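Visitor: Some structures to go through are shown next.
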Structure 1
Amino acid sequence: MRHHISNIHMYENQVDTFESIQRIRKPYYSPVLMINPNINTLVDLETWAGVDDFKLINYQHHPVIKHPFTV
């Protein structure tokens, strides 16, 4: 798995949190997106397909990081 950050900004009071938590986290395996096989065209998406026709399987996330708020 590869991860690329192309645009990031961070405030000075957030560096410690990044260094101690975010940087050492290991990525989880990618989830699988299941799409209803009856969806065949864009017309299907525009007319009858809905949220229930898409399922995200095995999605995992790390706990929220509470960075200091900066104004």
Structure 2
Amino acid sequence: MKEKRKLIVVPRETPFSTIHLENLLRLDRAGALVMPASPGFYSHPESVDDLVDFMVARILDHLDIEQDLFEPYKP
């Protein structure tokens, strides 16, 4: 972060404790992107691999890296 590079934190363990949430908030305020590993089911995944691909695609999109796993998310 001190070099102005993107930092994406993908927490996967739940439930989040208060300490965990406070630390994630600190990271967010410092400029990190917090993306919990919770894939969207609107893509109608058919396997665990589809769920993993969804998360990987979202992370790559945020890093501006081309991917062909899923269509880029457009809000």
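Visitor: With Rg/Rh (Cα atoms, Kirkwood Rh) as the yardstick, tell me which of 1, 2 scores highest.
Guide: Comparing 1, 2 by Rg/Rh (Cα atoms, Kirkwood Rh), the maximum is at 1.
Visitor: Give the label, chosen from 1, 2, of the structure having the highest value of mean count of other Cβ atoms within 10 Å over residues 13-20.
Guide: Working: 1: 12.2; 2: 9.5.
If we compare mean count of other Cβ atoms within 10 Å over residues 13-20 over 1, 2, the biggest value is for 1.
Visitor: Let me ask another. Please state which of the structures 1, 2 yields 42 when relative contact order in percent (Cα under 8 Å, 6 or more apart) is computed from it.
Guide: Numbers: 1: 42; 2: 26.
That value comes from structure 1.
Visitor: Can you tell which of 1, 2 yields -11500 when helix-only ellipticity at 222 nm (-39500 (n - 2.57) for each DSSP H run of 4 or more, over all residues; to 500) is derived from it?
Guide: 2
Visitor: Next up: Compute FRET efficiency 1/(1 + (r/R0)^6) of positions 29 and 53 (r between Cβ atoms, R0 = 25 Å, to 0.05) for each of 1, 2 and report the one that scores greatest.
Guide: On the way: 1: 0.60; 2: 0.25.
Structure 1 comes out on top.
Since every read-out is calculated from the coordinates, none of them should be taken as a lab result. Here the structure is a predicted model, which means the values were calculated and not measured. Cβ atoms are built from the backbone, for glycine too; each structure is taken alone.
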